[in-house]
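J.: Right after this note come the structures.
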Structure 1
Amino acid sequence: MWPTFYGMTPEVYRDKAAEPGPLAVAARTVAYGAWPHRLDAPRDGEVLIPVGGYERRGIVHCRIVPGRSWLVFPTQLREYTLLVDDQPVTVRVPLDFDFDWVVFDAFFPAAEGFTGKRLEAVLQAKVAAGEYVDRLVDGVMLRCIRTGRQVRSGERLLAFDEMTGDQLFVDRLSYHFVRPQVGQGFVFSTARIPGIGVDQYYVKRLVGTPGDTIQIHEPAIFRNGKPITGAEAFALNARRSGNYRGYLNGDPTNGAHYLLTDSETIKVPERAFFAMGDNSGISSDGRYWGFVPASEAVGRPLFVYFPFSRRWGPSR
């Protein structure tokens, strides 16, 4: 739902001088939930990025390992591996964290503006130019992209903060009495949505209710043949205003199944809803996994209670 709500995002520091000091790190953790990650080179050499392999989320290679959230609660984490020549350097982050974004900002800053497709294009160009080597990573022979960045033993090779996403109070009562309204933030369980495959709570923007016909004429959504109304985000996307970059048709090469072209329409079935993210260029939403069963609707977001950022307060 970025830029209305923030999920976990990275803040990358491209040189050591830009990194916050110890007091600032502590203050940022308390106020913003900013968890620091600092990786140093184990030897002299070039930084390499392994891609593909198993347990893949996005492009950069990772595997799932046991860990703890907030240093206490048992959970699963993704462990990513970078190489300095043939020496591995690992970092662990939550399952939902987008480490591809970190790699893009840290190693390819000249390629402006992150999307997963853009990182993929950068790496494909490097493969086409022969800028890769094959290395054994986690027992698998992987293609490792050459970054061109040379580091010395003990030198900082990667520094970023894992920024905690917006924590929300959710109204779980009103949906028992009134029908969800188009334009509202919409919290739902993913347990019975086969196209998602994990049991979590998602928050998206409600776009269609039972019987509605939905169509995307980039950059706007049309509901029942007219430009959609009901939320400021709809108008901002239609104008491509600020960080609202417009609604895009689904990309079948990236797994989309619905609303693939301007001419395609879908009709929302009975006892179901259709939801989309406010930044559809990087959103996994209804274009990819379809409809939300009415039984899985949880409620609407009311208040961002953490972190203490400019988004703190009543939800939009």
Structure 2
Amino acid sequence: MQTLIVVILPVFLVIGFGYGSNRLLGAKTTLFEGLMAYAQGFAFPVLLFRGVSTLHLGDTFDPPMLAAFYVGVMAGFFAGLLGARFLFKRAWPDSIAISFATAFSNGGALGLAITERAFGVEAIAYNFAIIAFHAPFVYLLCVTAMEITRAEGRGAGATILSVLLSMSRNPLIVGIVLGALVNWTGLPIPGAVASAVDMVAASAIPAALFALGGVLAAYRPEGDLRLVAFIVVVSLVMHPAIVFGLGQLFDLGVGQTRSAVLMAAMAPGINAFVFANMYGVAKRVNATAVLTGTAVSVLTIWLWLTVLP
């Protein structure tokens, strides 16, 4: 119970503040959409830039940990894709958007916050190693699948170019790439710039959590609720269970196991709705899955924290 109160409750209270500001205080949804755009389009890229630029790859780049996590991501992707298509009879574009929700956990806003509060700021170094590949990997996977589905006679070269253009415009990927360049080259960052980066990076998580609450308040549970339940189970149970099992098989260290499982155990990220909205498919289902998954994850995260060492 102490873990629920001390670690999890403050994170979800910030989400609740945003939710209540929208539903009870009348704050306009456009305010939260703008704040989310700031968090996703600028603050989180800056946070990732800082994290990746200072990452000691020899200490945190752990191939078995990454293998355990991304096998879970792939399992979530195929479970969502094939489940939506063959169990729920959704069209392929809808199924791909749904697979984004089952593959992409909210490791940025929730995963970092929960890991830091549970195990300390040093523990999130492994989270950064996962985040460095998480968004690019899932976006590459789902954008490629969607572009192939929507190719409509285009050649392979045109499809690949479309995928690359979509990826190059993603701010998260830009932040990661710039951070990696600074890390690999050892380029010094002036003190004033570093201080500004720290200020923006510090705003990323609380801004994203508050905005998430306000954005979720604008959506009502609707769509195929059986499919939503399927997405939530894959995201909150199957994905972290696979990562935990592989962590035991690969004999991961305590820190690696904590970060990998908690990152996998987070609810579908708001990017699942962003991706669905970008292509105009499965928007209601993904929005409801993010809302429902975030609410249910209060309990499932608590359970995973009791399992973890």
Structure 3
Amino acid sequence: MTTRAVAAPGLVSRAAGLVADYVRLTKPRVISLLLLTTLLAMVMAEGGWPSGRTVLWTMVGGYLAAGGANAINQWFDRDIDARMRRTSNRPIVSGRIGPVHALVYALTISVASALILGFGVNWLTAGLALLGLVLYVFLYTWWLKRATTQNIVIGGAAGAVPPLVGWAAAEGSIGLGAIILFAIVFYWTPPHFWALALLLRKDYAEVGVPMLPVVRGVEETARQVMLWTVILVGVSLLPVAAGISGAFYLASAGLLGALFLGSAWQLMRSPDERHARSTFSFSMLYLALLFAALAVDAVL
């Protein structure tokens, strides 16, 4: 066997590992829920399945916009990522991707997302995706994350932009329904993220990030999760109040809201790791099923 033949599998393996690391910079697991809210907002706005071309370019452009924002976040946070156990093996802090290369990659896919959405869908969709990126990078990552316990409340606006992107992609405009979807995700973010922060509070405390459990304590954070869940359940009924959704969604939102309130109540009574984990896990299922119910109701 020649040296070249032996070396080839090694080169392929290293190349595959590098590609995988660049994909990891975009945080695909985090993006999956964002893309789901985008897609289901499109179905709701359309009252059915949008054209395949619109769905394709919206999903590709939306992924690149969110991925670019996540990659910039990892570039900026590489100092604290290196000191937290959960993030210490990320591609930049581990040295597998250089900071300059990571930033160039992040900016490149961010620009590509705007061009894909602008030319492939419409420029309102491209502008909204760019707005989400700017809010996440500048409002949350650069300003609020290390400055205030309310970082995720205000910065949560970035994560609420994808439904606006989906609605604009399908309709070419922003209507009342889109604003309500934005509000649902906005009010969902604090109980979702603070449940996660309860699990990661030691990491945040070690690097000095003022997440709510670090500054105000576990019990107060659990109370805030309960409070924001109550508000969220109320906001989730706005589609019915506005005449946008009907009986199917009302029943679904009521059931999902009751389950979320029950989980938050258990967390407030016993703010331990087990209840924090179950509340965090259910919060993701809640949002996915709530948006699915909105889309199904729109089709029905």
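Computed from the coordinates by the stated procedures, all read-outs in this text should not be read as laboratory data. Remember, predicted model here, so these are calculated numbers, not experimental data.
J.: Hey, Rg and Dmax of the Cα atoms in Å, for residues 28-107 alone derived from one of 1, 2, 3 reads 16.1, 48; which structure?
T.: Checking each candidate, the match is 3.
J.: Of structures 1, 2, 3, which gives 20.4, 73 when Rg and Dmax of the Cα atoms in Å is computed from the coordinates?
T.: Value 20.4, 73 for Rg and Dmax of the Cα atoms in Å corresponds to 3 out of 1, 2, 3.
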